[in-house]
Structure I
Amino acid sequence: MTSISTEELIENNKDIYLKSSQHAFLTKLGESTLDPTALERFLNQDRVFALGYSKWLGTIAGRIPLLNNSNIVEDEDVKLLHLMSFAISNGLREVNMFPNTLKSLGLKYESVDANAACHDYIKYLYSLPNNDEAIVALWALEKVYLDGWGYAKSLAKDSPYAELLNNWTAPSFVQFVDIDLKYQVERIKTNDISKFNDIFAKVCQLEIAFWESALLQ
């Protein structure tokens, strides 16, 4: 069995990774040419996604084998539990952030249901049957998101969206994705790396559909 390399997951899926992390939505946002209604749709849907995402993280926490069949407290189980607790707390913080963020940008907050792209994304995450697959998917979606907002920020000059660009490229988010989640992924041992390549590619596809749904409605 071999360890998973996060760098190889990206390299093996480079084309779709770049399509998802440098999507036209992000280009337009970075260049301040995005239709405000597209951003409004995106932020209202991202709030819904954050709700489903936070609940899904709870299923990962619930599957950690801490004290399930042994009286031994494994340090790695405790570390993952703390990481999921942090992620859930941060996800719910963002749920509460969206109404004020929309208002500060002169956009309308709406308590909407999940659109097709959002619902498909959440359904896929819930379909993953074990924590190895779920943790790879979690890292993948956060990596695309971090790098996507970093790409948009690299294009921005005196952006009206600085609040968003700074929030999703903050040092704490970089730590979460590029250190903490990367560590969890690279602990995984597998004889079937193709399965994890497929998960990474699928997350990129779902992320593309999510960006597209904001542009096309």
Structure II
Amino acid sequence: RTLELIRRTADLIHTSLATETLPSTRGTYSALNFKESEPEREYAVDELLALGFSEVPWEGFDPRLIVDNKGQIVAVIAGQPHDPSYSAACMDAHDEIMQEGAAANFCKASSHHRGRFPAVNVGISYGKGQRVPSRLQNGALAAIVNRLIGSEAVMRMATYASATYNLWAPRLHRHYEEHLTALYDKVPHLRPNFPHSTFPCAAFNFG
């Protein structure tokens, strides 16, 4: 009942987006990234507003649902629990990630779709020429990412992210869970990063 109440009472952010027109791969299994004409440019708020963007006030806690022109939910601003200990855990995770990033002594900050800072993926990967699912090899950074995925604060964030996913996309969450459980049963040496998260991979952004 509580979950249904949250779903029913969450505020909607209406958009004119026609979801069916968004670009996708040939099999329509995943979306295609837009190619930005000026990927390095940073926009001021006034510039974005002039381009037709809207500024949405939000306190950072209660969920907001972004819907397309047919009322279909396309994104969720999930928020966070009204629990000071969760906010403290987020700050602890931030501090641990930044400390590990400083200790890693990255040569330079990479520029990629997440931003201008180093980012390291950890977990199970399948694609880009791989013939079988396998765990990413982090080389010299393995000790750093292993400490981070073992962090109580990071694990709490991962657990909340997975629970939120289950709340707003239960069928997709179940699809993940069923197929990944089958994978883990068949290939026992592949294990998730976190005990209470359905996601097989994570990225640590050191910036």
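Observations on the model:
- Across the set I, II, relative contact order in percent (Cα under 8 Å, 6 or more apart) reaches its highest value in structure I.
- Identity of the structure behind 41, 28, 15 (criterion: Cα extents along the principal axes in Å, for residues 86-141 alone, calculated), options I, II: I
- Per FRET efficiency 1/(1 + (r/R0)^6) of positions 22 and 70 (r between Cβ atoms, R0 = 35 Å, to 0.05), the highest-valued of structures I, II: II
- At a computed -12000 (helix-only ellipticity at 222 nm (-39500 (n - 2.57) for each DSSP H run of 4 or more, over all residues; to 500)), which of I, II: II
- Taking mean count of other Cβ atoms within 10 Å over residues 78-85 as the criterion, the largest value within structures I, II is that of I.
- Which of I, II yields 10.1 [mean projected area of the Cα convex hull in nm², for residues 54-149 alone, calculated]: II
All of the numbers you see were taken from the coordinates with simple rules; none came from a lab. Computed from a predicted structure; not experimentally measured. Cβ atoms are built from the backbone, for glycine too; each structure is taken alone.
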